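**Student:** Each in structure tokens, the structures are laid out below.
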Structure I
Amino acid sequence: MSSSQIVLGYDVRRSSISSLARAADLACRDRGHVLHLVVVLDAHESYRDAERIRQELAAVLRDALRTRDAADVEFYVHARIGDPAEQLDAVAEEIEADVVMDLASVAR
């Protein structure tokens with residue numbers, strides 16, 4: 001069985017920790033999913049900021065999965081700089097995503 005590549009867009013300005021918990025819930029539904037959380041920062045942000053945010057989000061998502069007894073779920077956090085729609089599409093294309101979602105709308 002091949003794994004489903006799921007891209008979740010995450011907006012650090014509008015999304016919340018509960019959105020990341022929702023991402024963990026999605027991952028737990030089927031351990032065959034591979035989550036790709038994508039956060040896109042404005043062009044004035046630095047690559048250092050992007051890496052810091054990537055690491056912070058990875059830690060929060062890792063903890064959320066661990067509390068669901070799903071520490072084995074495969075996930076990646078991508079931090080990009082630029083236009084959110086373009087960057088989300090770029091990651092989806094790079095990994096040949098099966099599903100692309102805006103996490104802010106999924107969390108409602």
Structure II
Amino acid sequence: MEGSAGCRVRWLVDEKDGAPNFAMRQFDVAPGGHTPRHSHPYEHEIYVLEGAGEVIEGDQPRPLKAGDVVYVAPDDVHQFRNTGTTTMKFLCMVPHIPEGTPVKVLPECAG
């Protein structure tokens with residue numbers, strides 16, 4: 001996704017697997033890497049598997065470590081950053097997202 005660095009996403013469960021409502025993804029974020037600072041009109045839930053980092057909620061950073069959970073409400077601006085020395089891995093659960101659903105990447109992350 002535009003505005004990310006050192007970030008890989010794998011879809012673990014989705015509609016193709018018969019899941020009627022939600023999908024599960026795994027994010028692997030390299031040291032110093034990050035997702036884009038963005039918002040979208042759907043919620044998601046995060047469970048940190050390993051590594052260390054932070055979630056930026058609006059303008060406020062909050063530290064993350066293995067075992068932490070994060071709820072991101074619809075339209076909340078957010079970003080995940082790896083501040084550690086090993087890959088930060090987390091699960092991300094989202095409702096099925098219709099094709100064409102807008103994701104707003106903040107200007108400092110575009111291009």
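Quick note: the coordinates plus some simple rules give every number you see, no bench work behind them. It should be emphasised that the depicted structure is a prediction, and the values quoted were computed from it without experimental measurement. Cβ atoms are built from the backbone, for glycine too; each structure is taken alone.
**Student:** Starting from the value 1.8: which structure in I, II was distance in nm of label points 7 Å out along Cα→Cβ at positions 10 and 34 calculated from?
**Tutor:** Details: I: 1.8; II: 2.6.
Value 1.8 for distance in nm of label points 7 Å out along Cα→Cβ at positions 10 and 34 corresponds to I out of I, II.
**Student:** Can you say which of I, II returns 0 when helix-only ellipticity at 222 nm (-39500 (n - 2.57) for each DSSP H run of 4 or more, over all residues; to 500) is computed? List each step's numbers first, then the result.
**Tutor:** Numbers: I: -14500; II: 0.
So the calculation was done on II.
**Student:** With relative contact order in percent (Cα under 8 Å, 6 or more apart) coming out at 45, pick the structure among I, II it was computed from.
**Tutor:** Details: I: 45; II: 35.
Going label by label, the one that fits is I.
**Student:** Which of the displayed structures (I, II) returns the greatest value of mean count of other Cβ atoms within 10 Å over residues 18-25 on calculation?
**Tutor:** Details: I: 18.9; II: 12.4.
For this comparison of mean count of other Cβ atoms within 10 Å over residues 18-25, the top structure is I.
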